[in-house]
Each structure stands twice: as C-alpha cells, then as structure tokens.
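A short reminder: the numbers here are calculations on the coordinates, not readings from a lab. Values in this document were obtained by computation on a predicted structure and should not be read as measured data. Cβ atoms are built from the backbone, for glycine too; each structure is taken alone.
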Structure 1
Amino acid sequence: MRRGKIGLVFLVSTFAGCGVDFIALRLQGPMQVNPGARVDILDGQVYATRGGQELQYDLYRPMDDAGPRPLVVLVHGGSWRSGERTDLIEWCYDLAAHGYAATTIDYRLTKNGVVFPAPVSDVLAAIRFFRGQAVTCGIDASRVAVFGMSAGGQLALLAGLTNDASVFDSDRPAGESAGVKCVLDLFGPTDFTVDPSTVEPDQIQRVERYLGKSIAEAGELLRVASPITYVRTDGPPVLVIHGDSDMTVPVDQARRLIAAMNAVGEANVYLEVPGMDHIPGAIWQGEFAQGYRSTVLDFLRERL
C-alpha cells in the first residue's frame, strides 16, 4: 500500500533502478492547473479477485472534512488487451481537486486469456465494491459516475447503460442495474454490428480478440457486446466526446450512439472535436484534452 498526500508531500513510488518518480512528474500538470488543491492518494488496494487475478484500484480524494464525496470510476483504454490503471492518474487528480473521489481500476485483459464479458463484469464488480465500502472510502454511494476512455469507454457504457447486469455477470441477479448517475465515454467503440467491409482490418482484429470469436462467427454476440444495444429512455445521461479525425475508433461510432439516444430520448451531451485523433486526444496534458476538459467538469457538476 502507498499513501500520499499530494499538495503537501509527494509519497509516491520511485521507478525501480533509475530514481525517477514518473508518477510525481505526471502529476505536476494537474497540480499546476489546480493550485492549492490538496489530494489524498491511496493506491494498490484490491477490490476483487477474479479468475485468480487480484484487481486493484487507486483512490484519489480531496483532503478535507467536507463529508462523503461523489465517486467517479475511471476505466482505462488499450484495446481491451493492454493499458494500466495508472494511465488515468492525471484525470483522477484533476477530479479530486474539483471535489470528487476518483478511482482508477484494473480489469482483466485479453492478453491474459480472458474475453468478453469478463472485463465488463470487473467494472461492475468495482462499482459494487465501492458502494459496499462507501463509509470507509468516504464516498456518497448514491452519486456514482463511470468514465471510460477508448476501450474503457465501451466498458463504461456497457456497465452504465445496461439495466440487467446479469448479461455480463451471471453471478448477479437478473434485472440488477449498476445504478450510476451518469456515464462519460471518451472515444470508445459503441456498435460492433457495422458492416465489416467499412472497418479497417486492425480494428476488426482488436474486436475479435475481445470477443474471442471472428466477426463471421460472432453472430448475436456482436449485438450483446455493443453499447448501442442498451440505449433506453430511462437510461443515465451520457457524455460522448470523440474526434472527427480518429483513425482508431471511427467517429461514426459516436454519431451512431448519439443518434440512437436521441431517437429514444435518452439524455446526452455530444462534443465532436475537430482534428482530434485517438492517441493525441487521450493525453491529459495535450491541447485536445485541455480543450474538452471543461466539458467533462461541467457535465459532472450538472449530473453528479
């Protein structure tokens, strides 16, 4: 376990063998744009053991006595195959500096032999864990948002939109919802039922690894794994941010989801960012993320 009070003292891990504290370096950016904010960090804690793997979280909270905080659960990207929870630490610090509890979580990856729906069930397990530990973690269990980037956006949408979690986790009772207040999707895939001839081969390969089947064999699984399937009138509000120059997840994925939500009247906010490609859009310090950062903060303030 590591516990650090950022804003007073850095107590974060040092990169083995070279003496460079990369976590501290990365947090300099959000510290500078949030002057005076004091954030408590608790990292490396286990929220579940699934498939023999310990799944951990890092929790960022404001250092004050203001009482239980709304929680934002952050889900990293990486084509469901790679990535780490630490990929989103800048967002966690930034959100904590604005009064939220923010946690970035592990989930099982396809490189370790798992396939859909295991990663979704892990996200759902994390949400349940924090609700059960609300007093200990200092959070308001009635105000939970789920925030995902890229593949994490797809997972966040599935976890947040479904009104039957048993679709993704057979251990959950039928008809149980994650009950989140809102969902934030940053350039995640939303619809696997599109014509494969309109999709690049590398994009198809990522999806096939995730599903554990070829597109030709997947059949109904394509619909079940598509967030657009779970759009509903009484669903939670959704923020979708996508770049119109995204070469990894085509912007048509975002547009299709927004059209589906508009068709049934599900509340949403859509920001399409001109010129933004996938990887540049994911860099917190970059011009694109700094450009849409206010949209994220405004959405959370209004919905959470």
Structure 2
Amino acid sequence: MGARRAGRGDDTMERGEAVIQRRAERCEYLQFERLAAVPGLVHAVFTRRGGYSSPPYQGLNLGGVVGDDRAMVRRNRELVIGALDGLPLLGTRTVHGEAVTVIERPASWEAPAAEWYEPLRQRLLQTQADAMIADQPGFALCWAFADCAPILLYDPIHRTFALVHAGWRGTAAAIAARAVAAMGERFGSRPRDLLAGVGPAIGACCYEMREGARLAFAGDTLAAACAHIEQRPGTDGTLHRYLDVAASNVAQLRAAGVPGANIETADYCTGCRTDLFYSHRIEPEPTGRFAVAIGRRE
C-alpha cells in the first residue's frame, strides 16, 4: 500500500496539507496525521476513485439507497473493509438529526465476529443517529457521505472513538458538540484530550443557505455562535448567505473544549472537487456516497 503526504504541488491532492494520501486495492483514501500515528487505530476518508460502480455512481460508491446496483455496492464495501485491515463495518441510519448512540458488541463480544456481527448490523440499520461513539475493538464505525461533514474523534487516554455525520441540519443542532459531551458522559473522555479530524464537506463557495437553514441555526445558541456564514450579493442584487459546513463544525469542537491544535481538517470542498468526492448538491441526481470509517483493531 502506497502513501504520500497531500499538499500543494501534488497533482491529485491540491489542498489538505494535514492529510496523508494512501492507496489500497482499487481504492484511494485520506488519513489524518495525528490519528494515523495512533497504534491500533484504523481510520480512512475514502475518495470516489476506484471501486466498481458504473456511471452515474462512477467509482467507490458506498451509498446503498441511491439506486446503484447492490452487487456493486457490496463489492465496493469489501474494498473498504480490506483497506481497514478487515474490520467489519457498523453504522446506523443517518437522519440529519442530533441523536448520539453508543455502539457496543454483545456481552459475549470476545466471540468470533461471525456470531455477533450480522445481528448487530441489522439492529443498527433500524437505529436512527448521526453520531456514533464506542470503546471496543474489533469493528469500524462507517457511514457514507456526500457534502455533509464527516467528523472523526479519538480519545487516546480511554481509547474511545466516534464518528459524526454533520450536514447543515446536524450542524444547526450542534451534533459535534453533543458527540464530545456524550463521550465524556459515557466513557469519561475529556475534550482537551480528544484528537479530531474533520473531513471533506461542502463549503461556502458552493452551498447557499435557504431560509429554513437560517432559522434552524438561529434556534441553537452554540450552533449560531459557531456558524461560518459568508454573505455575497446574488444576481438579484440582494445579499445571500453561504455556509461553510466544515468550518462551522471545527468551531463547535473548539467551543466544546477540543484544543485547536488537536483538530485536523481535510480542507476540501466536495462541491468543488467532484473528481475526488461525491456531492449531493452539485452533481446531477442520482450520485454516490463516499465512505468514512474509524475503529480499533483487536
């Protein structure tokens, strides 16, 4: 598996100087430097490149409900599992909300994955949440994204980890800060110890806020204070609001107590870089979803 630092001058990765580019079988993914240095921790932000899906899902699509051939999605999923050292993938139904759920293997968690994995996976598919937290090894939390901000969290003291799905609705409900608080309440994680990686998301260059989004942010004090909103004149001569989803979540993490030095960002706009990532808002529908995962080896 090859690896190289992403940064200016790299013909495939022009931004995102805090991430490392890696390649595995028929796939390409990014890792955050601090998280990649943790022994036993596995994580990846996959690009759309590689995979088996055909247009309009061209590439490594892990979206199972966007109309792609399910056999191709399963093959793509196997590529992701292979790149994650064989860790099985677990994820709930994302609903763009504020719920945080704890992912736990059953009491007999030392049993082979063949005994506990499929029942747990099926149960989680019926669970609605937009932040998952865990402290057990042997699996990876995984979701598929297209413009929403993927947020990866790790506590090196308690060895707990989390994956957050933050679209504009989740960001307006302060889902990132809620996940940090939940890690503290459940596992004793302190915000100042957390390492965080904020992955590719749609930026203010591409995402115009509608009135519903503006009102949603106004309804949460923390979300409103942390929102990164630009105002630019539209073609009608009035000022229009544009939201930077990733930057808003970075601000929420800092407000929740995560040190700025502990937060790394991929610094890609999914709307601008549809060569690398899927974008629900910029690409014609239907389109795919790129995978993001974090977990611990046994």
For structures 1, 2, calculate relative contact order in percent (Cα under 8 Å, 6 or more apart) and state which one comes out highest. 2
Value 17.1, calculated as mean count of other Cβ atoms within 10 Å over residues 111-118, assigned to which of 1, 2: 1
Can you tell which of 1, 2 yields 4.1 when distance in nm of label points 7 Å out along Cα→Cβ at positions 39 and 63 is derived from it? 2
Can you tell which of 1, 2 yields 18.2, 64 when Rg and Dmax of the Cα atoms in Å is derived from it? 2
Thinking of 1, 2, which structure, once mean count of other Cβ atoms within 10 Å over residues 87-94 is computed, gives back 24.5? 1
With helix-only ellipticity at 222 nm (-39500 (n - 2.57) for each DSSP H run of 4 or more, over all residues; to 500) computed for every candidate in 1, 2, -10000 is reproduced by structure 1
